[in-house]
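Peer 1: Some structures are shown below for you to check.
What follows is calculated from the coordinates using simple rules that are stated; it is not laboratory data. Note that this is a predicted model, so its numbers are computed, not measured. Cβ atoms are built from the backbone, for glycine too; each structure is taken alone.
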Structure P
C-alpha cells in the first residue's frame, strides 16, 4: 500500500492539473539546479507585448530568477533577475539593468514587468515604485511554444539550469497577460487587488507541475497591509 501511495504521488506530480492557488505560496527552500515549477500557459501565441506580475519573499540577496520563459529560438525569451540591489530583464537573449528599485529582504515584494514590442519600452514596478522606461528589443516578438518556469533561469529550452541563478524563497500571485497593463491596474495589483486575472497565466486557475524539492502550502506571512 505504501509503494502504491508513493507511486501515485510521483505520477501526480508529473501531470499538470488546473489549481486555484489563492492564498497559497510556492516555496523553493533550497538552492538547487533541479527544483522548479513548470507552468502551462492558457494560450499559445506570438507575444508582442507582455506583463508579468508576481510576489516574492526571500532573505537571499544574490541575483536570482523567480520567473523565466524560454522558446525554441531564445533561451532567454523573457526572464527577469532580482538581486545585488538591482533588477535585470532579458527578452530574446538581450538584457537591460534597472537600478534604484526596492529589493527588500525578508519581506514580500510585489513586482510587475511590462514590455511593448511596438515602442520597445520595458519597465519594472516594485512595491508601487515604477522604474524608468528603457529600450529593449523594439519590433521583436516572443514566438514559438513557450516554456514557462518558476524558480529557475533557463539557459536552454526547458532546461540548462544553473544553481547560481536558482530562486531561493517563496513565490505567489503569479499572473501573465499578453498586453501592457495600465498604471492603475498595476497599482491595484500592488495593493493585492487583481482587476482582471492574467489571460496567459492565472494564479487562480494555474496549471502546473512541480519538479524537485518544491513545497506548496497556505501562505502564513502577511503580504499586503
Structure Q
C-alpha cells in the first residue's frame, strides 16, 4: 500500500536561527541552499544523493532565472511600519515557499499521470504565484519540488497552518483554538491534495500511525 507525501516549507534569504533550533541542532536551509540542492545539485548541498543528476524542468522557468527574479523583487520591496515609515524588507522574511511531492514508485506511466495531476493541483491552488516545478529522478523515488513566490513576498500568507493560526489569533481565539485551527487547516490542505491527486493516483491519504501502548 502506497501513501501520499506532500510537504510545505517556507524559505527566506537568510535563516533566523532560534534558540530552540540550536537546542535540537536542526538545520534550516535558506533560498540559495535550497536551490543549490534542487537544481545545481552542488555536492555540498546534496550529500544524501549518491549520484546527483540534472533535474527535469516540469513547469515554468528554470530555478536560476527564478532566483534572479526573486532577488530583484526583494531588493525593490519595502515594508510600511506602524509609524508610517518605510524600510526594505528583512532578509529573514519568508519570501518563498517550496512544496515537495513524492511518488512512491518508478518513473513510469502512472508516475507521469500523477505528475500531471500534481502540477494541475498546484496551478489551481496557487495560480500565477507558482513559478517553477522540477523533478528529481536521482533518489529512491521520483519527486517534485514546486517553488511559489507570493505576490506580497510574505510566504506566511500561503502557509495553510500559519495563516489559519494568525486569523484565529486576530479573531481573539485561545492559544489552544489557534493550534487547532493550524492543524485543521493543514489537514484540509492534505485532503485537497489527496482528493485531486492522491485518490485518482491510487494513493492512501494517511500512512500507518505509531502503535499506541498503555503505560
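Peer 1: Work out which structure the value 15.4 belongs to, where mean count of other Cβ atoms within 10 Å over residues 67-74 was derived from one of P, Q. Display every interim value, and only then the final one.
Peer 2: On the way: P: 21.9; Q: 15.4.
The read-out comes from structure Q.
Peer 1: Consider the structures P, Q: one of them gives -2500 for helix-only ellipticity at 222 nm (-39500 (n - 2.57) for each DSSP H run of 4 or more, over all residues; to 500) as calculated from the coordinates. Say which.
Peer 2: Only structure P yields this read-out.
Peer 1: A further question follows. Give the label, chosen from P, Q, of the structure having the highest value of mean count of other Cβ atoms within 10 Å over residues 99-106. Display every interim value, and only then the final one.
Peer 2: Details: P: 13.0; Q: 18.6.
For this comparison of mean count of other Cβ atoms within 10 Å over residues 99-106, the top structure is Q.
Peer 1: Quick one: Cα extents along the principal axes in Å came out at 57, 48, 37 when computed from one of P, Q, so which one is it?
Peer 2: Answer for the origin of the read-out: Q.
Peer 1: To continue, here is another question. When mean count of other Cβ atoms within 10 Å over residues 107-114 is calculated, the result is 14.4; to which of the structures P, Q does this value belong?
Peer 2: Derived from Q, not from the others.
Peer 1: Given that relative contact order in percent (Cα under 8 Å, 6 or more apart), derived from a single structure, equals 35, which label among P, Q identifies that structure?
Peer 2: P
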